[in-house]
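Each structure below appears as structure tokens.
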Structure 1
Amino acid sequence: MKRTMPGIVCFAVCFPGLVAVAQIADAEEDTTARIPARPRYLLLDSRIVEKTENARLAVGAVKKHPGNPLFAEDKPWEPRFDNLYANVIYDRLQKRYQCWYSPFIVDEAVSRTPREERRDVRYRPRGREMGVCFATSKDGLEWERPELGLVEFQGSKANNLVIRGPHGAGVFEDHGEKDPRRRYKMFYQGMAVRFSADGLRWSDAVPCPQIDARGDTHNNAFWAPELNKYVGITRLWDGQRIVGRTESADFVTWTPAVEVLRGETAHQTYAMPVFRYADVYLGLLMILRRDADRVHCELTWSPDTVEWKRIDPGTPLIPNSETEGAYDWGCVYGANDPIVLDEEIRLYYGGSNGQHGGWRDGFLCLATLRVDGFAGYEPARADRPATVLTGPIVFSGPSLRVTADAAGGSVRVTVLDIQGESLAAGHPISGDMTDEPVRLVEQDALRELKGQPVRLKFELNRAKLYSFAFGE
């Protein structure tokens, strides 16, 4: 059977609003709307932006929590967090945060080398075993690592281990799963999967050798509704680290992993947890800088989980501390999913105070972003305004709302027809805003445009624009 690329299926199936607009285009023989109708439009989606002047797409500015680090490797079964590979979710029924993380529960080099001797001895990993541990929190800041009594370690089950052995485990709660025994899913190096009803007691491993990937990274998997399939992100290798992708209809039978992204030999793509946000897919791309032997976190995006683009390459979304020896000076490894709250986005991550291949202490850490603040357009030259022009979009108004940072500046919006003629001009708005209504001079005239394709022109004066949306 001939396979259709998932991205093409997604484009045709998951954006039905686009079909009607495409029919308008065929009838009028011009280039009308090519942008899918959706509740929210992120400016980082390059399909939306047709033209810019003096504008650059830049990642957002995170704030590291003053309570960092949130917890450290201070248990006998946590000799070395290494990269942590955290998986954090918020259980809305229990109103609790949950975290599955993967320390090396056995690391002979760490256990047998006193701290005072490490300056004179190079770290060489040996006799290592990874496990998956569980932590929980009411507020996402103060964490408890409960004694679960499930897994034996050094003759005792008084620990928070849920399983021994899996390397780089991605854990997620599958809200669409009908079988309660498979509510939680694990995807890890091997390649293999496991299932759980509660996230604590796990089934036997189900080998998935057809994936054919090295997988020694933070593997992660998720349900992609546009594809009606699960997608797994793992690691391939051909002399350097490469991001690989596989897919499955049942989480058991997977396709061979194929390359979807790579960096350069000196700056390699180490891991890329992926999540869905506002109808696109975002990736937290860990970059190993081999010259410095340090790791930072950048941002990528995809319309379909197949084609990936880096945003502001070389600029971290979650940067390392500049102070050598600080809790995240050496390495930053983003967790698999952000926690999206009404007032902020929480990005948990594993930090370490030493270089990737050296002695280091590891921690769970937290950075936050403003709503929709992953990336936005701003003036390339601060002394001049920037202009961002969208392609044709179905106007589903009658109101228009924007999310931007414009304290000390302004955002001005003009609604244009397909030919670029002004239909309605907005008043400049200032301040840091989330879903701020735009007052248009010809507001009443817009009601007649509902369902019609328009263009939007944004003029940014010392401002950064992240998203816009139509509303009632």
Structure 2
Amino acid sequence: MQTRRIKAIQSKLGLEVLDRTQLDQIKAATLHVLEHVGVRFPSEKALDVFAEHGALVDGDSQIVRLPADFVLTALSQAPRNYVLGGRENNNDLVLGSGYSYFATDGCGVETIDFETGDRRPSNKDDVAKMARVSDYLSSIAFYWPMVSAQEYGRLAPLHELDASFNNITKHVQTETAMGGALAAYAVEIAQVVAGSEERLNQSPPLSSLICTIAPLSQDKEGIEAAMVYAAAGIPVGFMGMPTMGSTAPAVAGGALTIGNAEAVSAMVLMQLVNPGAPVFQSLLVSGMDPQSAEYLVTLPEKYLCNAAAVQMAHDWGVPALGGTFGLSHTEPATWQLGRDSVYTALLCALAGTDITIGLGMLDASTLLVPEQIIFDDEIYHNHRILTQGLDTGPDGIALEVIENVGPGGHFLSQKHTRTHMREIWIPDLTHPRMNQDGNQELDIRQRARARFDDILANHEPQPLEEAVQTEIALILKKAAEQLGM
């Protein structure tokens, strides 16, 4: 089975959750927080860079305050458009081109075993198998290692990259290679896969996402890894995850301001490290249940905030990463999961997010159920068609065809009809074909699993060259030796 061409979303409808006045209000509040409240950076390396460039640094509290002009000047250097490279050129993703590229979700810790159906800790082979399936699916434009290679301990992030690059020809994004040392090895792997410094700079095969810590703090390992990536020209993004009622005010605007300040302060640092470094922004707002303190990811405010975050990133002049799918359900093919997946994915697509993660994971992105990626693939393609809107041009109305057929005729006789009937996308899971007896053999979950198994059994991505595999193996060996693992 050959890799199917990536089918990105190009929304022609457009969704703006915030009007210009609201955008300006949140931007002004964010700049106020950055200048008067500040963000904590628990990293001497980061504090030194800020101090060298004239930011207001309190060494004791590790809080950095950034005047508005300082922030805006730094962010003006960040590119709006750049490329996330695939291992094959036809899988390059051009950010800022008007297309939305979706990816898997990642960093899960458990999987439903592909053979036994038992729930167990994930391993490197799971990462590899899901990369192969993701390489085939046209909904997946880039790959987050979906689960962790737990048998490798602290070296797991590097082994996840090894399993990913060996099993997918698309771009890979890591959210687990944290800390300066691991990030440096990840950069080495990216350099080997790219094959040349020019290719690494023009279309890097690796990017990274770093999560901030609400409220108004950075993670030491995360921010120091980000500095390594930025220095090497590897695109790096920052995701704020404020929770209304606990790590953010119990209102959406306050949560957006908190997350905005965290991500913007980190992007400013990247421009100080390497002016022009490619960065992107992401915000995932959630809520706290006031009775149980449970983490709630299925709230209407969350869906609106996810779409608003896309607008805010673009207003700062950087690409946006949206968060979709990956909800707090443990079973596929349920009414609630389908409902909530539609809200998260469709709103971000309509808002014009550049890149988006989330396909294939359950239980708040911690559990891999193999067939879930097939369900999410079908939801994705529904959204892809929806966001295209309607064609009312000459071919879309087909007035000449209507005249040719006339009253009482049949349109199947027309070449125009036969051509366009082949272009209509029909969801396989919800509209299964009948077998020879006229019956459906399997229920919807069994059909999804059968399709998953077929892809896994028959799709073989173009492998890395043997010399590249050898170099990556040497990097993994060196990392184990030098880090004492």
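Every read-out reported here was derived from the displayed coordinates using simple, explicitly stated rules and does not represent laboratory data. Being a predicted model, the structure only gives us computed values, none of them experimental. Cβ atoms are built from the backbone, for glycine too; each structure is taken alone.
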Item to check | At a computed 1.4 (distance in nm of label points 7 Å out along Cα→Cβ at positions 347 and 379), which of 1, 2 | outcome: 2
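When distance in nm of label points 7 Å out along Cα→Cβ at positions 219 and 323 is calculated, the result is 3.9; to which of the structures 1, 2 does this value belong?
Numbers: 1: 3.9; 2: 1.2.
The read-out was computed on structure 1.
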Item to check | mean count of other Cβ atoms within 10 Å over residues 123-130 - structure with the largest value, from 1, 2 | outcome: 2
Next on the checklist: On mean count of other Cβ atoms within 10 Å over residues 75-82, which of the structures labelled 1, 2 is highest?
Outcome noted: 1
Checklist entry - If helix-only ellipticity at 222 nm (-39500 (n - 2.57) for each DSSP H run of 4 or more, over all residues; to 500) comes out at -13500 when worked out from the coordinates, which of 1, 2 was used? => result 2
Checklist outcome for this item: With P(r) over Cα pairs in 20 Å bins from 0, in percent computed for every candidate in 1, 2, 23, 52, 22, 2 is reproduced by structure 1
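For Kirkwood radius over Cα pairs in Å, for residues 43-274 alone, which of the structures 1, 2 scores highest?
Details: 1: 19.7; 2: 18.7.
If we compare Kirkwood radius over Cα pairs in Å, for residues 43-274 alone over 1, 2, the biggest value is for 1.
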